[in-house]
Structure P
Amino acid sequence: MQVQNNIASINAARNQGIETGKLKKSLEKLSSGFRIVRAGDDAAGLTISEGMRSRINSLNQAMRNIDDGIGLTNVGDGALTEVHSMLQRLKTLALKSANGTYDQSNRETLNMEKDQILEEIDRIGSTTKFGEISLFSRADAKTDTTLWQPPKLDDTIPLQIGGSAQAEEVLDVERYYIGSKELQLDKTDFSDVEKGHKSVGYIENAIEAVSKVRASFGAAYMHLEHTHNNLSVTSENMQAAESQIRDTNMAEEITKYTSSNIVLQSSNMMLTNANNLPQTILELLK
């Protein structure tokens with residue numbers, strides 16, 4: 001029996017410290033919901049899960065970008081729907097003017113309505129925006145419209161539809177010149193039968209041009225919709241994989257916590273008994 005060193009007590013205290021540490025880690029994992037609270041819990045798992053988190057965040061932002069892009073194409077297509085409606089009315093007026101039964105007063109009325117329609121087409125072309133981004137540019141006044149047939153591509157609006165900087169992860173939405181001049185509608189005139197006939201051709205070209213622009217928006221919309229669906233599935237699967245690596249298995253961790261708690265209580269009891277051992281020496285000294 002020794003009094004200088006109580007080895008039994010030291011041993012019990014060491015085991016108590018070990019179990020206290022285990023209990024603290026279990027409490028951290030149970031309270032946070034994460035199996036990996038710090039890098040020391042699983043260094044390799046942390047590296048993999050952080051890479052997955054980065055990818056998941058990128059995919060989620062890409063889906064938000066796509067939602068914005070879908071909204072942009074819907075705004076553009078909605079505006080052109082009304083332009084199409086006005087062009088159909090304009091063609092009706094042109095066909096009227098191509099008929100010789102109208103006198104000069106009637107033709108002035110036809111031209112008056114035509115001018116109002118062209119003014120509204122110009123207004124839509126200059127004011128249609130998504131946020132502050134104009135969807136339809138206006139060509140420079142010096143542009144020689146005889147060199148091209150509408151629609152003429154102005155530039156593109158790039159949409160980031162993926163989680164990386166690769167070129168394949170960017171979709172360019174085409175932006176066209178839209179206006180009475182750009183669609184060559186400024187050449188229409190209902191003043192007489194011959195000009196009315198020529199105007200029909202210009203209006204038909206404009207209808208076809210606007211159809212092509214709407215088709216461009218429609219193709220972009222379908223592309224964005226399919227990409228969004230794909231990214232949604234990919235993000236869901238990656239979150240499931242990341243969860244397997246990083247999240248706490250609650251049933252397993254509660255079992256560990258219960259076991260550590262029982263052992264800790266036992267260690268506390270044994271430490272108390274070990275500290276009482278030197279008391280027996282006092283009995284010998286009485």
Structure Q
Amino acid sequence: MIQQFDSLVQMMEVFSDEQVCIDHLRAIRWKNGAYCPHCGSTKVYHFSDNRTHKCGDCRQRFSIKVGTIFEDTKLPLRKWFMAIWMVTSHTKGIASTQLAKDLAITQKSAWFVLHRLRHAAQTKSFNRPLEGMVEADETYIGGKEKNKHADKKTPGSQGGANKVAVMGIMERDGELRAKAVPDTTAKTLHAELAANVAPGANVMTDEHKGYKGIGERFNHHTVNHSIGEYVKHYFIHTNGLENAWSLFKRKVYGIHHFVSGQHLDRYLSEFTFRHNRRTMGEGSRVNSLLGQVEGRLTYKELIA
């Protein structure tokens with residue numbers, strides 16, 4: 001049975017012990033029936049301890065955690081559930097140092113926990129292309145040259161130099177998609193739009209030259225930020241994405257202070273997961289993330 005809750009206090013009252021957490025995870029992961037995480041067989045035997053199972057075909061024994069981000073974890077699921085609440089509820093996320101204090105674990109463990117949750121937050125595949133009114137914009141993540149120590153500055157750097165480019169595409173009143181991109185050339189931006197937006201959609205962008213030519217596939221509308229133009233004809237603007245970038249940068253610089261380019265896509269996944277479920281109730285967001293914990297992430301893979 002899938003448990004319902006609306007506050008952190010209520011959630012911890014509901015998940016009073018490890019078995020309740022296991023039962024809840026099992027109800028979500030096996031909502032369409034039990035299956036073996038090793039071979040996919042649905043011929044599964046359940047042991048009397050109510051925690052262990054065995055496949056009738058490959059004969060492997062396993063728990064509900066095998067094949068998920070929880071595999072081989074030494075932390076109780078109760079602490080994992082608290083971490084999920086903080087990640088899905090806090091608008092700007094939570095730092096590993098703070099999570100370590102809240103859960104009484106080491107900062108290294110908290111960092112690994114958060115990255116496994118970000119791994120789960122990734123959208124594995126998009127069900128449909130974005131359509132209707134769509135905003136597209138790019139931004140750069142990284143410290144400003146003027147704020148760096150003298151020995152860290154790169155002479156002649158300005159604008160997006162030495163920063164990581166991020167491309168965002170958002171359907172008005174709908175889904176936001178964002179990812180780090182190698183550059184903001186026309187080839188890259190056109191490819192991202194073609195992969196995510198339905199032909200014929202109304203695409204709003206700024207005057208960036210990388211968007212030139214997309215009118216062959218979409219209805220292209222632009223605003224010229226360089227002359228102070230931010231809204232044209234009431235509906236042509238990229239303000240929705242600008243607001244999203246502002247919130248993401250406050251998360252990065254205010255909560256985490258520094259984000260490695262190697263892991264930037266994971267932070268973006270966490271951010272878009274929360275943004276795309278902003279109208280859900282608190283408990284529903286927790287259950288939504290628990291519904292996509294499939295796929296293990298080892299520490300060795302994470303730091304490779």
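Nothing in this text is a laboratory measurement; each read-out follows from the coordinates by a stated rule. On a predicted model such as this, the values are computed, not experimentally measured, just so you know. Cβ atoms are built from the backbone, for glycine too; each structure is taken alone.
Here relative contact order in percent (Cα under 8 Å, 6 or more apart) was calculated and came to 34; which of the structures P, Q was it taken from? The structure behind it is P. When helix-only ellipticity at 222 nm (-39500 (n - 2.57) for each DSSP H run of 4 or more, over all residues; to 500) is computed across structures P, Q, the figure -24500 traces back to P.
With distance in nm of label points 7 Å out along Cα→Cβ at positions 130 and 218 coming out at 1.8, pick the structure among P, Q it was computed from. Comparing all candidates, it corresponds to P.
Taking Cα Rg over 2.2 N^0.38 Å, for residues 106-257 alone as the criterion, the top-ranked structure out of P, Q is P, with the highest value. A value of 54 for percent of Cα pairs over 35 Å apart, calculated from one of P, Q, originates in structure P.
Can you say which of P, Q returns 24, 12, 7 when semi-axes √(5λ) of the Cα gyration tensor in Å, for residues 10-57 alone is computed? Traced to structure Q.
Comparing distance in nm of label points 7 Å out along Cα→Cβ at positions 42 and 114 across structures P, Q, the highest value is found for P.
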